[in-house]
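Derivation of every value follows stated rules applied to the coordinates shown; laboratory data play no part. These numbers come from a predicted model, not from an experiment. Cβ atoms are built from the backbone, for glycine too; each structure is taken alone.
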Structure I
Amino acid sequence: MDIRAILMGLGFALMWSSAFTSARIIVSAAPPLTALGLRFLISGLIGIAIALLLGQTWRLTRAQWRATIIFGICQNALYLGLNFVAMQTIEASLAAIIASTVPLLVGLISWAFLGERLGKIGIFGLVAGLAGVVIIMGARLQGGMDFYGVGLCVIAVFALAFATLSVRGAASGGNFLMVVGLQMIVGAVLVGTVGLATEPFVVEWSARLILAFLYTTLIPGLAATLVWFLLVERIGATRAATFHFLNPFFGVAIAAMLLNEALRLGDLIGVLVIMGGILAVQLSRQKRLP
């Protein structure tokens, strides 16, 4: 893994983790699905416009179309849609912690159903990651948490795990920005339609809301997705997913700094255990790559 890939991975992890804090600000003042659909529409149109200016075309390969549609449905409509709804009732840090277990789930599915061998270190990592989640949930139970919101986040994690396993090939063949823009449009159509049909359009306008929306649209929405596709194409999905081990820490730290969310001892211990588990699983998987 070269220095460029490392910087891309660090940048992605920071942008991806910050999305939970900005999303929490948005859903506290606006209808979540409608706001998310608008975010997808703006991000998608910007991505497509830049792609056309760079000479990219709509002529995607079959693998690109397949990955674009799957990613648009699973990550954008299901994963982000469910998280936006969930963060109306749960803290951004908890949503970030649950979402950060995606590499553990991907490793578990690959080991249990796809015939991938993990080895002792990888299996230990899975157990450690699960233990970290149990520690955090135990601490949160004492302080009270919304089980409905947590349930939505869990479903969202499974959707993102499926998207992660299916994303390979989305960037091969060029047209990186076109792929990113089109999968945003898929999310906009699905999420926006549901939002407009089911949510009252009540918005508490403020400078904070506008800044959070612009940031979410341009940075986690467009830039982070593009960086992820390019990183996967550069070093592969398994190696790229290693950077997810930073997400629990970044997610909790950013939420604490910007939203003044409490830093519980159980959360800190659980985050460290999850980070170690994710790293162990990913290192174990890398050893078995050609």
Structure II
Amino acid sequence: MPHRPRSRGFTLIELLVVIAIIAILVGLLLPAVQQAREAARRAQCKNNLKQIGLALHNYHESFSVLPPGWIGVDPATRSQHVDGINGWGWGAKLLPQLDQAPLYNQINFNVGVENAVNSTQRVTPLAAWRCPSDSGAARWTLNDDSNTPLAELSSANYVGCFGTLEIDSCEGQPPGFQCRGDGALYHNSHTRFADLLDGVSTTILSGERKTSPQLGWNSTWTGVVPGGEEAAVRVLGTTDHTPNHPDQHIDDFSSQHTGGAHFLLGDGGVRFISSNVSLSVYQSLATRMAGDLTGEF
């Protein structure tokens, strides 16, 4: 009978070597895949801000001013009132320019954001306001200082630039007081591009804000709810700290990106500003007409 060679399989050692090689290859490939995905998310995030910038320019073209940071007037006297009617912010005013005219037309601007007639509108998720790198919830609940729920709101990762001043000091002010920042968007603002005397290409209009349930960080495109905890900060940000600062203040600009955050400038351009930017340069970018000089950023 002819001799037939016996078929031979892998030994245990050979199998372990193959598995080890595959694991090494996967370990080398996975970071590259993750980096590619994050690069795509960052590109989409940047594009979102570009679309918001285009919407702001279209709004200015129609009304000759930028939208107010948020609206707040005394219902009886129509004078300035931080916690007055109607509370809707700059993001809500931009809805028609962001192809959201049907939603805009459903909002009752004669009443506040928190009013029951706007309960569906204020929680509508909008992809244009969300950074793909941020996995926060699509909606969240705003409480008052005693932790009593006031309203459920739709999430956003982009807030307007109030400037370098503190927004918190405006809370609880009596009628007649205007919460006026040194940036482009603030309480009842009516800023024109001509008012950006520091230069449209060196003035921030909007920037990123990450969500963090652990820190209580949630922002919205809707507006200000009177009595809400850090209510105005939910739609506007300040530059008292550089992006992603370790002090982690809610009014800061921040992102889930490593090393900084995206910002929209007055000329419609979007720049990624590093966390290591000079604070003086960073704050000069946030003012509209302070006359300060902006260096490299």
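If distance in nm of label points 7 Å out along Cα→Cβ at positions 20 and 276 comes out at 2.0 when worked out from the coordinates, which of I, II was used?
I
Say we calculate mean count of other Cβ atoms within 10 Å over residues 228-235 for every structure; which of I, II gives the highest result?
Largest calculated value belongs to II.
As an exercise: relative contact order in percent (Cα under 8 Å, 6 or more apart), calculated from one structure in I, II, equals 42. Which structure is it?
I
A value of 111, 47, 37 was derived for Cα extents along the principal axes in Å; which structure in I, II was it taken from?
The value was obtained from structure II.
Taking helix-only ellipticity at 222 nm (-39500 (n - 2.57) for each DSSP H run of 4 or more, over all residues; to 500) from the coordinates of each of I, II, which one would give -24000?
On the way: I: -24000; II: -8000.
Going label by label, the one that fits is I.
Out of I, II, which has the highest value for FRET efficiency 1/(1 + (r/R0)^6) of positions 124 and 212 (r between Cβ atoms, R0 = 30 Å, to 0.05)?
The structure with the largest value is II.
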